[in-house]
Structure P
């Protein structure tokens with residue numbers, strides 16, 4: 001029997017209820033392999049952002065009582081004792097960069113993660129330079145810019161640079177190109193395609209999903225409804241319509 005490599009992320013029957021009792025996620029199970037890029041699509045309110053938040057323990061629901069591990073990263077079950085290591089390995093990009101950025105300048109914000117990981121000052125400075133360059137923010141004075149002066153797109157790229165500076169093994173990305181101008185959107189697509197790390201990309205931008213991800217999962221009403229090759233799923237008109245989605249223009253049949 002051939003050896004099956006250990007996945008980088010394993011989710012097993014993950015469920016989540018709101019404090020009022022409503023079910024947000026129900027029996028979610030999937031795995032993601034090393035360097036695999038997976039799209040996560042679905043209508044508004046499907047639970048996509050909630051699922052991403054569980055992958056590094058940002059929601060208290062990941063510690064049910066009695067405790068039963070539902071998320072594993074690099075073979076480590078998510079628990080209070082493994083939380084620090086898992087958060088080091090899972091980079092989470094929020095949909096709104098205002099939820100992610102909190103330091104005064106660009107350099108301070110990108111440096112924050114490596115500093116918390118204990119890297120020496122010279123290594124922190126190297127990571128700030130390298131990651132800002134990798135996301136195309138190379139203007140000579142950009143590192144010293146005040147975060148409040150940046151455009152939405154620039155803030156999105158700084159948020160991504162801050163994640164990359166920590167060199168995580170897995171990225172959970174919530175609308176990484178949402179509300180970006182075409183040039184910045186293309187920049188983000190190119191970055192994600194070139195990153196040598198596993199990714200789960202939640203987005204309504206189905207053309208981005210086509211370009212970045214070889215596999216896609218549909219989440220609707222808190223349940224995984226489909227999981228398969230990206231073009232096979234996205235071209236299935238009846239499946240897409242059943243979950244409030246449209247076949248992307250690049251896959252529509254021409255008469």
Structure Q
């Protein structure tokens with residue numbers, strides 16, 4: 001027995017014949033009955049997902065899984081080159097480098113969108129403008145805005161917004177995302193586009209999923225993407241070539 005003051009877990013327990021997750025029998029109630037997306041939401045929240053939550057998590061996992069030869073993918077490939085016996089080490093190496101520059105700032109963007117939506121509807125545009133001015137004055141980038149490649153607009157933003165609306169999203173956080181996009185352009189005088197992290201933030205908020213773990217969804221997706229890179233590395237090795245390019249591209253200077 002435990003006292004009310006003792007720490008407990010609500011996630012998982014097992015005995016000789018059973019495994020329970022969130023009070024459900026793994027074999028009888030979950031395997032073959034929940035998809036991986038459903039299981040993620042069930043594990044996180046303790047309840048099966050709504051249609052909107054299912055659509056949101058599916059869309060985020062698909063859109064963020066693969067990003068090409070980013071530093072995280074290169075780290076995984078080079079680690080596997082040096083330690084081919086350690087698939088998990090190669091994946092971990094890539095995940096360790098998955099931060100605000102190459103995986104996302106959806107959690108930070110979500111806090112800003114929530115700040116806007118917390119205001120009465122008539123005051124939201126002004127709140128967005130205030131946020132934009134704060135970041136411009138501090139010479140800080142605005143999380144979820146700006147993209148080095150998709151300078152004409154991140155194509156994933158409109159698609160994620162479409163998925164959200166098709167699944168029944170009310171649209172307040174999506175509208176906040178666009179308000180903040182207009183505000184940062186006005187405050188900076190630059191064509192700073194909305195990027196996928198703001199869209200992920202809006203989508204998760206619309207689906208009532210915890211924005212504090214927004215990067216967690218990105219990491220789950222990126223884990224699968226890195227396994228894909230390592231499989232390709234096994235079949236069509238590029239790691240040695242990447243290593244030699246680094247040696248040639250960064251000459252020694254005494």
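Given structures P, Q, which gives the highest value for Rg/Rh (Cα atoms, Kirkwood Rh), for residues 46-173 alone?
Looking at the calculated values, the largest one is Q.
Computing Rg/Rh (Cα atoms, Kirkwood Rh), for residues 118-181 alone gives 0.97 for which of P, Q?
Considering all the candidates, the number was obtained from P.
Suppose you compute distance in nm of label points 7 Å out along Cα→Cβ at positions 54 and 222 for every structure in P, Q: which one lands on 1.0?
Considering all the candidates, the number was obtained from P.
Quick check on the output: 0.97 is Rg/Rh (Cα atoms, Kirkwood Rh), derived from one of P, Q. Which one produced it?
P
Given 1.00 as the derived value for FRET efficiency 1/(1 + (r/R0)^6) of positions 70 and 238 (r between Cβ atoms, R0 = 35 Å, to 0.05), which of the supplied structures P, Q does it correspond to?
Derived from Q, not from the others.
In terms of distance in nm of label points 7 Å out along Cα→Cβ at positions 78 and 190, which of structures P, Q is highest?
When distance in nm of label points 7 Å out along Cα→Cβ at positions 78 and 190 is calculated for P, Q, structure P comes out on top.
For helix-only ellipticity at 222 nm (-39500 (n - 2.57) for each DSSP H run of 4 or more, over all residues; to 500), the calculated result is -18000, so let me know which of P, Q that is.
Q
Any read-out appearing in this document is the output of simple, stated calculations on the displayed coordinates, not a laboratory observation. Since the model is a prediction, treat every value here as computed from it, not as a measurement. Cβ atoms are built from the backbone, for glycine too; each structure is taken alone.
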